[in-house]
Structure 1
Amino acid sequence: MSDRLLSLLTELSFERRNVVLASGRESDWFLDCKQAVLTAEGHALVGAAMLEALDRLATRPAAVAGVELGGCPLASAVALISHQRGAPLDAVYVRKSVKDHGSRRQLEGDGRLTPGTRIAVLEDVVTTGGSTLAAVEKLRARELDVVGVIALVDRGEGGREALAAADLPLVALYGRQDFMQDTAQDIPQDTAED
């Protein structure tokens, strides 16, 4: 795991403040991973780190799926690094809702995958696991074999347990303990989406 990636996330993505997350839960810290991941350096680091994390799953995937929006650059980064290392894994993007024009696709990049293809889901942040499970359902409806989830950050707020209940192992590169020291301090009030 890259100490430099954690440094970038801490510097560019982490904020200590009260927020309301996409799940509706309140939290005393906010993490917008895209701010670090979408830098050139962050893209390279996260691609390498998540590619290596795939080895921690019991079954090696043949492709990776990024959940809209934060997981899409993760999937692209992993696909690029895997190609550079001579063991390519194609990327798929999972839309939260069906595209309302053109192809009206739920999945992007899945046309070359056959039923039964092993795929891992990539997420930037896992909180409750709700968006991940919704993406898994869409992949399984396409008859893809979801072998696990790789998350950049597990907030430690029930997502791991929800995924385990669906027989999905979760490998997280970082957790709350990597960003927070649970000490009392003044925290600004704000509302934001996770």
Structure 2
Amino acid sequence: MRIRKARAEDSGVIASYMMLAMEDIVYGFIGENSFEKAIQLIECLVRKEANQYSYENCWIVEENKQIVAVANIYDGGSLYDLRKPVADQIKVMFNREFNPEDETQNGEFYIDCIGVNPDWQGKGLGTKLLQFLIEEYVCKKQVPIGLLVDNDNPKAKRLYLNLGFEIIGSKILAGKNMEHLQIKKYSSQSSKY
């Protein structure tokens, strides 16, 4: 297994894995339940630079030269600058305004989504990717990582808490009640994995 920064040519695979993690949210962005249109939007955004879904903000996991997972993470303090190109693209493609709630904040790097190939789910890949991100950002760069977890997903919440994330508040995103979790320091001894 190898984890590396994504490249523009990875955009199609990245978009498909992002859709696994945020399909319903993207349908809300575009105002219709069209997988084809939603994936077209996400792939367009992933391929472009300087937006929250850009390949520039993604890490990918490769196994035998096949991409099997992706994580999208960016500086929460840059949310408005990174979100503007997304809003512009949605306006162009769907003639819709895009002004969702703020899912992150200044002072943290934000994990927007993690998507894992369905054939690789349940094998600990998401945990390994999270541990890698914690090492890269919290340990090496000394910056907190934040994420949101749906109140209806206790399994994911348990994983995050076991990795050392703490609940710092709650947010509403795309009409869903979410808990805002953050990790500021990490000790591999504190992880139950």
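What follows is calculated from the coordinates using simple rules that are stated; it is not laboratory data. Everything numeric in this text was worked out from a predicted model, so none of it was measured. Cβ atoms are built from the backbone, for glycine too; each structure is taken alone.
A few comments on the model shown:
- In this comparison of 1, 2, the computed figure 2.1 for distance in nm of label points 7 Å out along Cα→Cβ at positions 71 and 175 is attributed to 1.
- Which entry (1, 2) yields the derived value -11000 for helix-only ellipticity at 222 nm (-39500 (n - 2.57) for each DSSP H run of 4 or more, over all residues; to 500): 2
- Read-out Rg/Rh (Cα atoms, Kirkwood Rh), for residues 63-110 alone, computed value 1.13, structure in 1, 2: 2
- Computing relative contact order in percent (Cα under 8 Å, 6 or more apart) across structures 1, 2 gives 18 for structure 2.
- If P(r) over Cα pairs in 10 Å bins from 0, in percent is computed and equals 9, 37, 40, 13, 1, 0, the structure in 1, 2: 2
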